[in-house]
Structure P
Amino acid sequence: MTRRRPLALWLVAVLFAALWFGTLEYRKLVKPDEGRYGEIPREMVATGDWLTPRLNGIKYFEKPPLQYWATAAAFTAFGEHHWTVRLWPALTGFLGILFTGFVAARLFGAAAGWVAASVLGGSLLYVLLGHVAVLDMSLSVFLASAIFAFVLAQRDGASPKETRHWMWAAYALLALAVLTKGLVGLVLPAATLVAYTLWQRDWGLWKKLHLVSGLALFFAIAAPWFVAVSLANAEFFDFFFIHEHFQRFLTKVHRRYAPMWYFVPILLVGLMPWTLALFGGLRHGLKRDATQRFQPGRFLLVWCVVVFGFFSVSSSKLVPYILPLFPALAALIGAWWMQASPAALKWQALFWAPVGFAIAAAAPFMVTFGDEQMPVAMFEAWIPWMIAAGLGLAAGALLAFWLAHTYRPLAAALALGLGGHAALQVGFLGMDAIAPATSTWHITQKIRPELTPDMPFFSVGMYDQTIPFYLKRTVQMVEHTDELKYGIEWEPRKFMPTFAEFVTAWNAAPKAMAMMPPDVHKRFVAQNLPMREIARDTRRIFVVKP
């Protein structure tokens, strides 16, 4: 490696970091996830109760609190902004890229580490989930990092001290995963350990798990909140452990059923522009090094198979669920890439040039998705961004093709990864054009002058997850439970089950504001309910009591 190469690599890393973090503030919060994961921490800060998560003032036990705590801490330190809502997934996602590169470098060589980081930082699904306020990114990083720490602990040549310290790191990361999304943080790694042992007949690694000290560390980190919240809320244990884990996995109670092959297209599309390299990475994971007892590539491959298979057989499926396998897959692709032939690399890169041009050519047809709630004008504003994204992808692919043709595999990987990342960012930023239909930011700017602190606010026949965050207050829900059905059962006094109760409360209030869908508004107009319209958009109408 020449003297100039390390400097060039770090300049690329700095540019990537600027792209990764520089876009967090731009987009408005999108319902439901970003509104939810912004509002729960906001209420923690406002009430001072960091033990019992609440959404719109109602108990919300679907997930543990780690991301709520991190976001609430960001609010406390920096204020309530779009970027602080998204900071935790962005930060953990970025650290996940760094650690993936570090581990791949330790296992497969320095160049493979840079390629692995490029793969992960340029993959569609990883980039998108690193820039929205959801739990899946931090969960995936903690799980994948725990698997990486385990591999570093068990690899041949690791000293007893290294093994102990990396195993402790693995247990700590698993605890953070459990505090992020529950028992899946234990089930998937345990299944991977068992599957790898049975496949490789490597029983010796069980002697180096440091189970006693490791589990002590795990429970010291993970257990206190679960104990405290269970003591403070009698309904927590049954709902969280039975309903949110076993019923979610085994039944269709959450109405998220999809066929077994559901994650196949998600993996292929979510990995772009590295989809073709997927198969090379899987082949590399299958290889056995006869000189080593522990096979890190095979262990990472088993992890990918376990994650993919576990969620494929589940009765509850969502797009982000397979994200935990992406870091390990990126490491395997990085190892394969540096050993592949120039022909394999250049055609893998060139494939994405026509894809990019096709995206740019198809962008104007986005207007066909326009309807009453998302008018054509919104998609027209998005089109230039998608054209730029498609052309950016094509440019990155052509540059990577030329670099691969001259057999500069590392530079080719950096070009493809950075080009793919920039293209994804541009297309995703353009999504803000449809924000008036997916967020309440625009409409709340119009109604804010008429809303006073002492004025009750009713959400009638509908609920938008972003409205409490932007209003900086909870709202009175009326005849629509949304996802707060169980919390309302625990705290029914916080909910109005009928329109009749709303009418009574509205008439009794000296002043009030309400949000409702057009059909409900029409109904109240016919009843001559005293109200004055102050704003509307494609989905809702806002009224005040005159």
Structure Q
Amino acid sequence: MTEQKRYKELYKNIIFEKGKPFNHWEITALLETYGLRDIDAKNEYNSENLFELAKKLEVFIEHFDYDEKPISVEEIIPIVPRITKNYIKGLAFALPMLIQITATIFIGYSLWSSTEISVADATGIAIGSFTALMVTGGIAQIIGRQGIYYIKVEQHMLAAKIIKKLYIFGFKIIFFVAILLSVTHLLFGFFPLDMYLLAISFYIMLSVLYLSFSIYYALEDFIDIVSFTLGGVILVFVLYRLLEFELVISQIIGLGILNIIIYIYSNIKLNKLEQFNPEAEDAILPKTVVLFHTLLPFFLYGFFYFSFLVADRYIAWSADYENNPYIIWFNINYELGLDWALISLVFMVGVTEVSISEVLIRINRATKDYKYNEVDSYNKMIINYINKFNIVFLIVAVIVVFLSFFIIYYLSIIFNNESLSNMLIEPIPTLFGVASLAYLFLVKALMNVLLIFSFSRERYATTAIFYGVIVNVLTGLILSRLLGYEYTVIGLLAGAVVFWYFSNKGLKKIINNLDYYYYSAYF
């Protein structure tokens, strides 16, 4: 290859998907972001430094065919189909939760919840399931993030390898915590042995399930997640109703079978991903400890987020400690009110994917439409769009909350269902109302966090959710002990408001200096 052809090939590589550079100064910057150094320019391209090499490449600026591609593939999709697609995609994250709630309300049980078991069993199962969420939340967050990142940059082998690596690391965390819990039980014995065994069984089964689901989130196989959840409910139904196993045994067996199926299927998918284009990729990965350290902010965010979601349950269930037989005792009324509000949360969560997509599309378009000396107008336009989107979200959220209430209300009348009618007895409706308001702030905070993550400022998100957890716990503890268990939900609301406030503060800092944060996020 002649020297001129080598220069042309290098120029082609550095401007790939970058567009037409303005002059040799911009070409120098592109060479640096491509990974070249002065010594590389001297040894490989016979130039004294990158500046001299850039001047040699400058001749190609006006003699090269540039592909004008949209920054995002989604930009070319019409707005209505795009919003519909992204809403369904966002909804898919929460659909398994909706399936569990719906099945419990209408048939009395699901994969890991039930209205047909004793309060002692319900307490054990709930402790196991909520602990599983807290333990796996962080590792699931980084599996999803790293997997999606490598797939988006078309490093499929690395995506498969890093998912497997983090999955094994997650397994170690799950069983390390299980050992700690067992030692704690042996030393202090907060619960009877049968109750503890139930809790630890569901903790392990559900931890593995949540961890496995994170693989499908990384691969964006949302249909598989929904299908597995539905299949699990059907499996429990067959074991319980047709084969006449005890309900709790049916759930444990069902979760065990489901975990095996998901594990086998996920390995098949990851192996296919690993072989997608192996000859074009470098498969070297850092050690797990180093990898975990670099992803620690995302791990902490996942841990704090899921801790936020379940903290009020533990507080409310332990509020009546003088009358409870054990330190934590399942509170049916509180759980019904919060589960009812979760229906609102599910349908509000769908908006988060729409928000991140629409805002980023407009940011990307604006970078092409605005000149370098129009930074203030550029920032103002994005701020105005976000404000308009917030108004739309508020309207949608209010509609969703009212629909969630009236659907249960009218279904209880139409079907004369005792379980549904019981949900209309105070304090359940009040708990539903306050929790729905809390989830409105929570979803708005999540929308802020998604944008914050997009600009690689994860510290803002981790700080915001940390403050939210602290306020949630402290407010809930104080009010529940002074006024009663039902006031725990005020802690949830206060924590959600704090989470929203600090995430909004971080996002405003980014948006007000969007030109800087947009550029620095990618270099």
Structure R
Amino acid sequence: MRNISQYLLKTFFIAFFFFGISSCEKGFEELNENPFFPTETDIGPLFNKAVESLRLGWNEQFYLHNESLYGITQLAALTAPTFQNISIGTEDVWSNYYNTLAVIRDIERRIEEKEAAVPEPEIYNNIKAQLKILLAYKTFRLTDLFGDMPFSEAGRGFESLDFIEPKFDSQEEIYKALLEDLKWASENINIMGSPTTASGEPYLLFGSFDNLFQDNAFKWLKFANSMRLKHALRMVEKDPDFALPIITEILSNELPIIEDGEEVVMKPSDQFWQREGCHWSFREHNKLRMGSNIWRMMSETDDLNGAGIFDPRARVFFEGNNSNEWTAFPQLASANTPQSGGTPYAATRDINHALKGTNNIYSPFNYYLIRDEYDVPEILMTAAEINFIKAEIYARGLGMPMDVGTSDLEYTLGIVASIGFWQKMADQSEIWTNAETPLTIGELFGVSNHPELLILDNPNKLELIYAQRWIDAFRQPWEAYSLERRTGQTPREGAALNHFRFTYPQSERINNPDNWSEQVAKMGEDSEQVKVWWDSF
């Protein structure tokens, strides 16, 4: 672990590094040149730009996550709804997606031109598969927030003026198209030892421009199959005839999927960027605290010293208040509930970690979790999530025979993988000075046997599975949001969820007025009460 002065020095070094490569473009191109992928195609840098777009936007985190989704999902407590401009966050997500979609469409066009000029177009299969997988992830994320959206005609404005105002596609059409694309990717990506076709032509790779999996085709394959499994489950109530065969294919054939230690993340220290937006969003927002809902899922008692904590993730996610006491903000606060102030997310804590402000009377998010700009990643998918997905599938008998024993095992493995992931992440942070030593594998299984977590002989198995998947999504509130909408069984205090999507950004009304108006008329209204297609609860 390093001290704060070393941390600031590294900040300076990274800034200098980026200045250097921006002023030495020729040298950078030579360094990243792939002999099988000429740089003049520009496909590699464009793909790298698309991968970079996976990073969370600053306004997305501030307005969509901190001001909205954490409170909606009750993963945390919003002590006061101060910033009501949620549209700033939806605009951030929307523009990120469609700017990137144009880049992806351009890459697709360039690949099609190359394919037409070679005798074995399959040499492009790997990069086509990677592109489809990347597009699927981004599109699933957006449609799960908004529902129907422009897709098939979107991002093609450079092709024809007919696509300047793209039509809206139904979420059902989008889901099925993406799942078919992922199937193609999983069947066509080359993971064999020989990187050539039958005639000896090399399969082209993105090389150093792949900053997600460093050109590891097997990891791309696992990500594709994991997304297929995840989203087939999400839509299974709406179209079981389409979804169940996907689940059966993947699990019965034991197709490669993400396993423990293979979490899909955007880690700044591995990709040479700084995760500055997270700290900014918490520091400037300053309204999120540990809520009573998640607290009761991680502690047996309300002991102020934390003696009742049975889930080690509690100490990764949160910390004590200004008196180092574990105090949850009531999820259903009354007008008489004392408000929380202080400065638990201020950068002054770099110098004096204990300085949280006298008015910080409730437990905030762990400062290091939101402060570390290098070693704490942004999460796309965890191995634990896949365990919990499989646990639900076997518990319900979806596409596979009902198997309580396998379901219980996958649930337990999910807890072990999740706690292990979060503790390891904290331990590997160079500035996280109070991180606990990660538990051994035996100790992790011991935690899973705690009465509050033990699934064996528990009559509420699905409730436990959903709760643990919800907790694992702590830094993916959009995933917890989808889980709650689909199941209606995630931990919750008070009334049932009454927020099912986000309204379209104002820019869509302005830039695509006819198609927007037609879409709103089809929905009845553009409001949070309109459910997305797969939401059948």
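What follows is calculated from the coordinates using simple rules that are stated; it is not laboratory data. Owing to the predicted nature of the structure, the values given are computational and were not obtained by experimental measurement. Cβ atoms are built from the backbone, for glycine too; each structure is taken alone.
Structure values in brief
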read-out	value
Origin of the value -26500, where helix-only ellipticity at 222 nm (-39500 (n - 2.57) for each DSSP H run of 4 or more, over all residues; to 500) was derived from one of P, Q, R	Q
Read-out FRET efficiency 1/(1 + (r/R0)^6) of positions 122 and 314 (r between Cβ atoms, R0 = 30 Å, to 0.05), computed value 1.00, structure in P, Q, R	Q
Label whose coordinates, when Rg/Rh (Cα atoms, Kirkwood Rh) is calculated, return 1.00 (choices P, Q, R)	P
